Structure P
Amino acid sequence: MASAASSWVILGKAPRVTAADADADLPPGADLSLALPAPPRIALLTIPPRIFPGRTASDNYPSVVAVDPTGLILFHADQGRATGPTIIDTPRHQKFCWRSFVAGYFVLDATTASALPLPEPELILHAGHLGLISSPGGGGHYMVVELQPILGGEHGTLLRFSSDVGEWVSKGIHIPLPFRQLAPNGAVSY
């Protein structure tokens, strides 16, 4: 991992995936590598096939979803083709749907070169509605949040994963703004 001499970085959305036999491209024991050239050049994230086991294609590619200034990266990497339906069966949400790929979401820590998979990634409906927030108290704690609006209504669900709690929690909410279909509502850490 290189260190940046600048206070800002442009991070490429699509990472480089090492070949199965090329883990030598990563430091020993590392789940990722992040090359940080001087701006305005683009920083490149490198991940191993154990994080993204598929082949990169136009309909299936890993991507950076959100970045926090502390070095945390919310990352989407499907885990292969689905062989059956996706079934969600939680107390507040029951759903049966067909998805082409098995979902995979990770919180990458650029400072420790580690990757932590988020549990139950099938609960996430749209990567474009996700946000990542690190704890103001530090210590590597964070929260991943997804706004799940209900089409045609003023209500939705706020789905939250806290590293402190270690599980997803959902809460029904009122959304005063009209829902814009096919328009992701990106989130920014502040």
Structure Q
Amino acid sequence: MYEGPVQDLIDELGRLPGIGPKSAQRIAFHILSADADDVMRLSNILREVKATVKFCESCFNVAEDTQCRICRDPRRDQTMICVVEESKDVVAVERTREFRGRYHVLGGAISPIDGIGPGDLKVRELCTRLADGTVTEVILATDPNLEGEATATYLSRLLLPMGVKVSRLASGLPVGGDLEYADEITLGRAFEGRRFVDA
């Protein structure tokens, strides 16, 4: 235990996701030894992010205005929505340059253990976006883990009666991976998503 502000800094850093006690201590001492200008720059950017960054009123992606740049882009296909858990997932999909539609950020995934149900996510807002009939396909791009699968299953059961096509991203074996190390879910999804080889 350290005294005063040093311990307070370690405690606050330790509250960040993925930062354990040792990492928090290491970051705190890095900040202590860093140049004052570097620390002020970090402090200023943290304040600026909190003051200026909002969430898009349409898709709930991070934005600097009422709508994000993707929702403002008239060239995007309005008939397709890719549903993701977090804003960082939008960036991952955009990097592929394969999807030209719009997004819907749920703000998490269904996780009963953590007390997160459908009512805690942007599910109602998704249904509202589908109400006018413009969207014809919803692509579920939730994480391929227990929570993501539960969320995708819930959404597909909710959305199919609304008359939209619902698809799920294929998942399977990573390039360079070995079958013996693949878990049952990954291997099962690889079989489901198999493609036929053309001559």
Structure R
Amino acid sequence: MRAITTGIAAALLLMGCGTTRYRPVSDLPVRIGPPYTVRGVTYAPAAQPGYDMVGQAGWYGNESGNRTANGERFRPKGISAAHPTLPLPTYVEVTALDTGRTILLRVNDRGPFARGRIIDLSRGAAQLLGVRVQGHAAVRVRQVDPPERDRERLRRGKSAADRPDTAPATLAALRARLAAASRQAVSDR
């Protein structure tokens, strides 16, 4: 009997070794974290009220079940994103500059670490924004403070209420801003 009990205890212990503990999905506490370095580039997370950037977005989705930088389980089909320095979590509107389509999503991971990209979308967010097929797209990322109803849906991995598409005149101004930023980046090299 003792051998059976010992065998069961050992099996339970081994099963526990392979499990990953995930942080419950919550908006509190907000985590900023210390500076960190990836591939020789140092990133300094910080509160960034009014964050509003244009640049390139990519998407990721093969990491199903991995832990995000926020400690939550990554859900590829969820509506989330990775950003190198925004607090975790942060809510942002992402607008595709080619179509004007805008979605709300929750940043709960770190990245992207590819040169020239400002955000990585989950596969679900890329699909919702209409940029999954091309793999990357020019976008605007703007920090927002959405209503609790939208926050709750995003915490569950669901999409928030539809956002209005961006007006053509605003899109033209955002594209010009992106072109100017690209020219500046080239001249800084």
- Name the one structure among P, Q, R that helix-only ellipticity at 222 nm (-39500 (n - 2.57) for each DSSP H run of 4 or more, over all residues; to 500) of 0 was derived from. P
- Here semi-axes √(5λ) of the Cα gyration tensor in Å was calculated and came to 36, 24, 17; which of the structures P, Q, R was it taken from? Q
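The numbers here are math on the coordinates, done by the rules we state, and not lab data. This is a predicted model, so every value here is computed, not measured.
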